[in-house]
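Enquirer: Input: structures, listed below.
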Structure 1
Amino acid sequence: MGPIQAFKSFHPLISFLVSPMAIKDVKNMGKDYGKDLPKGDYLDCALAHNPFGCSTLVVEELKKLSFHDIHLYPNNDEKLKEALAEFWNVKNDQIFLGTGSMGCLQKINKLLTPGSVVLGYSPQFLPYINDARLNGAVYHYVPLLREEDFTIDVSRIITQIDERTTFVYVDNPNNPTGQILKLKEIEELAEEAGRKGAILIVDEAFGEFMEKKNSAINLEYPNVVVTRSFSKGFGLAGLRIGYCVVEGKEMRELLFKVDFPFSITNISIRAALKALEDTEFLKKTIKKIKKSKEKTIRELGRRFHIAKTHKTTPILLCGGQKDTYGYFLQKGILTVPGSEFMNLDDSYVRIRVPNDVDELLTRISSA
């Protein structure tokens, strides 16, 4: 039974039943990196916001804000949906807005029922996995191997998709490695998932750092759902705004039923509209990140193993020491520990390219 049929036939009250063991397992995953640190001057290479801020068009737009109507509920979401539909050449009703891409993923996970199987690979974005499990899902994953530089092998994932699979979850670009799957590979996953009655979720939170033509939004498959965020490339992390694009009519109808009312604000909508206008900001950001990342990899490669990554994404995975997280911490560099992801430990860390890459390299080179 596919995910759409399962959701339609399942009694809604049972969806509240989550096993105590699942809750315990989720509580034991990851840690609050950056919390309870010794006092010091830390260079933030952890949280994945845009190190170069946001568009000046957005800043100027927000300076015009009047707060006389903040007692009213948001009412401009259709305007943003229209802009996104035009940007991607899709229909307005294919767009769902949410509190960041994670807010959209949480909506999608409401369609899970106890025992649903979510298939992915690991390491990948853990908060999605935790939320899926808290909604009753069982998470299966194909491990990415160190000896293969943590390369994502789509053919291995395809062999694991079967009739029990409810969702196939792919983050592209991948978090934490920053590698990018080609659209043809995503299409192969979509086709196999469709044959087995599964939904393919493509999380493109870092999507602005790859070419627009590589987005799964360009695929016309009824079983494909794509989530995107204004937090990363557009630099609007503090405004918490994202969206998903849904091709299939049945999937859209189900998401409409579980959609959260008023999940974004008029302020975030105005900022997002302006961000979409400023294509030059993204081009400049990617150019800076590419240059900084090349310098970072060149220096880190002398000391650590670097996982497969892409030159335009702002994150990378490196490691090799017993406690790589502690190594960077001692040098005043805040990273995301590998234990924040499944199938990793603190011998690896995720690094986000900082605004000042020379400061990062200076700290790394210090005795």
Structure 2
Amino acid sequence: MNRVVTAGLALSLGLALAGVAKADILIGVAGPFTGPNAAFGEQLQKGAQQAADDINAAGGVLGQQIKLEFGDDASDAKQGVSVANKFAGDGVKYVDGHFNSGVTIPASEVYADNGMLFVTPSATNPKVTERGLWDAFRTCGRDDQQGKVAGAYILDKYKGKNVAVLHDKTPYGQGLADATKGVINAGGVTEVMYEGINVGDKDFSALISKMKEAKIDLIYFGGLHTEAGAIVRQAADAGLKAQFMSGDGIVSSEFASEAGPAAEGVLNTFAPEPRDKPEAKDIVAKFRAAGYEPEAYTLYSYSAIQVIAQGITKAGSADDAKKVAAALHAAGPWKTVLGDTSFDAKGDLTKIDYVMYVWKKGTDGKINYVEMK
């Protein structure tokens, strides 16, 4: 009898262990899936889901399948921390996200304290990786890198002109504006205006009147497409003929919808078009065949999942995120849809380029961002 019971227990234990061995690898995907920045949240969601599907179809990671858990932070810091805590409670050890720097920074503290690794595809504020966290990685660049390109362009084209520097008071928006401001100041250009707006503002008539009075030639804005589109549209309606320039926060077709015809001619910085990379050709075709255009951060989110999967494989187990982080730092380059990817000791990319884009009307009549050659 004892031998039967023992055998039964052994069989039950064996089945349980087999179940554990084949358990899914849970990865959290966090971003603004609702609210004014939902277009960017959709990019993160689509990129992560396609990457997980493709990796799973190829056999998964160490014989395990990737399972995604989505957390909507609505671009709100407090909600982002709530999402991070929920992920921790659900046993998530790896996160693709968040989108906003102002959400990523506080959420990352939760991840570090709970043994969780995160890879943000879009949070560009230097503080994301400058705080010495073991778990911080990003597949995008940084505001100080982006600011150098924007600042150099302004110094080349607008030296001696009246420049206004605007920002949305967020870690991303103000951080990018200040990085650009620092470059032009060092180059001998002092802005005529430096103003902060509030996220969610809709009426910029007073600000535009002030810029008209100051005879502004160029407006540099650190912020996202919602406010940028409103400023551009209202400035055009008011007859302010100033060049508008921004950063990667407006790289969404939503910007053109909000700015209307005034979007044409707007400048922005962003990394060289990810959809044009040879490594992305087949994935881009797959997205388009499914009726989705993988613009902006879609492929950055895809690559974040790839990096996590390869780090787990290199570490030999998904159980310890710290070991995976160590592998990501020490090994590489990692093969991703964005090309070869390697990380420095901080979790930043070892190589990143930014270029200038201009919004132009295409043959289909739609205005979109096009890399300047």
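Enquirer: Given that helix-only ellipticity at 222 nm (-39500 (n - 2.57) for each DSSP H run of 4 or more, over all residues; to 500), derived from a single structure, equals -14000, which label among 1, 2 identifies that structure? Write down the numbers at each step before the final one.
Expert: Working: 1: -11000; 2: -14000.
Derived from the structure labelled 2.
Enquirer: Identify which of structures 1, 2 gives the largest calculated value of distance in nm of label points 7 Å out along Cα→Cβ at positions 204 and 268. Walk me through the numbers on the way to the answer.
Expert: On the way: 1: 2.0; 2: 1.3.
Going through 1, 2 one by one, distance in nm of label points 7 Å out along Cα→Cβ at positions 204 and 268 is largest in 1.
Enquirer: Figure out for me which of the structures 1, 2 the number 1.0 belongs to, where distance in nm of label points 7 Å out along Cα→Cβ at positions 76 and 100 was derived from the coordinates.
Expert: Working: 1: 2.3; 2: 1.0.
Comparing all candidates, it corresponds to 2.
Enquirer: Which structure, out of 1, 2, was relative contact order in percent (Cα under 8 Å, 6 or more apart) calculated from, if the result is 17?
Expert: Values: 1: 24; 2: 17.
The structure behind it is 2.
Every read-out reported here was derived from the displayed coordinates using simple, explicitly stated rules and does not represent laboratory data. Predicted model, so just to flag it, every value in this text is computed and none were measured. Cβ atoms are built from the backbone, for glycine too; each structure is taken alone.
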